[in-house]
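J.: Following are the structures in question.
Rule-based calculations on the coordinates, nothing more; no lab input. Since the structure is predicted, the reported quantities are computational estimates derived from the model, not experimental observations. Cβ atoms are built from the backbone, for glycine too; each structure is taken alone.
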Structure P
Amino acid sequence: MKKILFWTAIAAFATISCTETDSLDELSKNPISFDTSVGKSNRAIINGTVYPTTEIFGVTAFYKTTTGSYDYTANGKYFDNLQISNVSGTWKNSSDPYYWPPTGSLRFAAYSPYGSATYAYDATNGSQFTGFSQNLSTPIDLMYAESAVDLTSGSVALTFKHALTQLYFTIATAQKGFTFQIKELSLTTLYNTGSFKTLSTPTWTTSGTTDPVFPVYSDATGIAVNAATSTPYEFTKRLAVIPQSAAGVKIHLKFDLKIGNAVVEADQVKDVALTGTWAPNQRVKYAITISRNGLTEITYTPTVTDWAADTNTPVTAN
């Protein structure tokens, strides 16, 4: 098989968010509600800072007496894994409202989307996901949020952070004369199961095998990539993967090489090995530049055909 040369570049955007405390002075008879946002960088990958009103998250509250301290065991929970949704513009539990206690204070820990993972919180490890596996066909944007401590009233501010790494892909070529008809793009040789904790620093521990294949694009018709295209093609599907070392992870490509409408090399396959390390709450762009290797550049040897022998034509001027 003829060799194809690829080049990949990474642009990483790590995003940081902070939690704000709501200071509204409300009576304890008011049900607990939530004010949600997403840390810059559920069932679909969220970009931006707006938490979609169609999503649902789970929240656990811990109670502290006026003179006591938080107990993060089952005995210290005010409620556990309460399902929260947007009800007519207010984030709350739709069927069983909980109210602010008349004394003492609360602290909240949440995860999103609801029911997507085994979630826990304690003082040693912070927010935790145990034995999480990503959905290969429809990526889950796994997130967590922790409120400020000692809350007694108002709407609870929760800023969710992404626990996973978001990946997206573009492809282009600068090589003129050819069209690369891209038929498949996927990510292979990476871990898809792991456990997560936020303290003392957000950390994933992977487990299992590196067998899963994350599909990004597959279509027999393909996408035409050539030098006449002014901007790289960006694949619609984005991935959310467990943060890990990217060393050994591969981008898998399948394509046809065309000249005009003629396919000159069909079903070419190339696996490109990656480098680097993925981190939680990080967005990484892989910009693929594809070209055909081993070709000889067209050059020219110009010469000139000399004039024919002189024709002597006398001219008489009288």
Structure Q
Amino acid sequence: FSPDGKLLASTGEDMTILFWDAEKGTQLRSVNSHNSIIVPLVFSPDGRLLASGSSDKMIRLWDVSTGKEAARFSGHGGIVHGLAFSPDGRVLVSGAYEDDTTVRLWEVATGKEIMPFDGHNPGVAAVAYSPDGKSVASAGRDGAVRTWDVTGEARPKKLTEAELGGLWKDLVGEDAGKAHRAVWGFVNAPKEAVPLLEEKLKTLTADADQSRVIAKLIAELDDDQFGVRDRASDQLKKLGRRAEGALRKVLDETTSAEVRSRIKVLLEGLEGNITPPEAAPVIRVVRVLEHLATPEARKLLEAYAKGPPEATLTQEAKASLGRLAGRETKR
């Protein structure tokens, strides 16, 4: 079931994934997915993604709203038998059942492997994430249940200016493993982390200024000149999911047949990661602030949540605040 209970995902030996309306019992869509039998299916905490694992040794992420593939992870040497999302949905943990003894962490935004854990023999049957996102558990075919610290064994400490600079470099770098460890490095230095992240984030939020550009391009979809309309379509296509929210809003409001036709083509063509890879550094910063959950960190998240609705920073901050509020309600 999806987290809100409205959708059901199922699979079988035909290697397809079916999405169902859980209340009506009607099939919504069918997805031709893996090249072999699918084993686990799991929805992300926000219900936007579905992860699937298979005996083809692959992990795939699916955009629930469209049924299109959003990402593909490869690295396991055996049947992917266990999958689980972190509580914030930004990390996926997997385990392989045979011919592979590893538990692996993956960054959802980039599709890159964060780190492997090895300990079960002959393989992993199931995995789970702890509610605080600091550890995962795995059950093996060896009859053992093991827990793994995913924070890199980071401990609270006062960081020097050089150490802070090193963490920042890792946080925004291409190496997902180093970025993950940097997240927890900052989490364990709250006094130094919040002001530094607030300052550094200003260099990463160019997409926050793209709202006017996107609005202008969408307006040009209805220009009198064909060339202007075509150039606008090309630019919006390059913006990808950064323009998705604005495009869907205009699609609901416009009466122009030309604009509707072009927007539908753009939305149908959205492929690749559910989140633009270049947005990963921003997502990592917000992830730090959510884990910190201090008054100072919350204040920053509240400020960021008031930004342009199509900006990655705005969307991620709103989602983080929603999860933090949910945790407080459960206490």
Structure R
Amino acid sequence: MKISKLMSLLLALCLVLMSLPSFVSAEDNHLSVAIVQLVSHPSLDQIHEGVIEGLADQGYKEGENLDINFQNAEGDMNLLTTISQQVTSQKPDLIFAITTPVAQALQNATSDIPIILAGITDPEAANLIDSLEKPGANISGISDQIPMEEQFKLIKTMVPDAKKVGMIYSSSEDNSKAEIEKAQKAAEGQGFEVQVQAISSALDMQTVAEKLANETDLIFIGSDNTIASAFDSLISVTDRAKKPIFSPVELMIGSGAVAGTAIKQKDIGLKSAEFAGKVLGGQEIGQLPIEYIEDYKVLVNEDSLKLLGLKVPGEIKDQVTSVAGE
């Protein structure tokens, strides 16, 4: 009889423990994560680096108490599907998704493993979440979106005589289309005429760049991975035509765009790791709102300014940080 009561008590205790939220502690557990990246590019590589550094800040260090499965699809969408299936089959504690296509592929592969968004500009438009406040399911994280109004106020200040803005986006990225629609609305709000062109791959860049360089006063590009991979082709055309490029991406400004209100890519990774800490602490990922990088600055490329004969207006000089040509 006593044995029966003891067994009942033990069973009840087990049920209670099983009902408690899972918790991974750096002190007493190994953490297993996957980091999946769409393509090799300095801006995305910096997000990746930020994730690892951010996990280390929380006490998770590779080779000690952290296992990292890093996968890079190198722009191959078929390979990305395979990678997503392989990664989810290994059941890591959570997965960091760098770029929208990666997040979408992982969404199709698992509804259970927490997926941390690492710099997805508009996850709602990409149908990754139910809403920004309550994402739902197993996906939430960090957006790299910056208010477009700030971008075009800056452009208006720096090139007050410009009338027509060219914009380029990738037709293969839902995120890119949503971002450029917001950019168009913001530009028109500042009185600009807007001409939008889409590219389906990096191979289209030369033709589109030449068209916009001939027909517009400047070009705006967002945080588009396909454009990032073809940026050298774009800048070679615009430099010859003496037309400025503006972008919210730090590395594009450093690589030749004139200026932009931008965030540091590494900060996206750091904040994504910080966000992951909330999930590891037992909070339900689907109930955690999408978060944003709030520390953005006006960045300029001094070399590009000189090449194009532009100057930083006096009223914003104290707000500007140079990323090249200092």
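J.: One of P, Q, R was used to compute P(r) over Cα pairs in 5 Å bins from 0, in percent, for residues 147-218 alone, and the answer was 3, 15, 21, 20, 13, 9, 8, 6, 3, 2, 0. Which one was it?
T.: On the way: P: 3, 9, 13, 14, 13, 12, 10, 9, 7, 5, 2, 2, 1, 0; Q: 3, 15, 21, 20, 13, 9, 8, 6, 3, 2, 0; R: 3, 17, 26, 24, 19, 10, 2.
Only structure Q yields this read-out.
J.: For the read-out mean count of other Cβ atoms within 10 Å over residues 99-106, a value of 26.4 was computed from one structure; give its label from P, Q, R. Intermediate results must be reported in sequence, preceding the final value.
T.: Numbers: P: 15.1; Q: 21.5; R: 26.4.
It must be structure R, since only it matches.
J.: Could you figure out which one of P, Q, R the value 4.7 for distance in nm of label points 7 Å out along Cα→Cβ at positions 123 and 251 was computed from? If you can, show how the numbers build up before the last one.
T.: Values: P: 4.7; Q: 4.0; R: 2.1.
Label of the source structure: P.
J.: Please state which of the structures P, Q, R yields 156 when volume of the Cα convex hull per residue in Å³ is computed from it.
T.: Q
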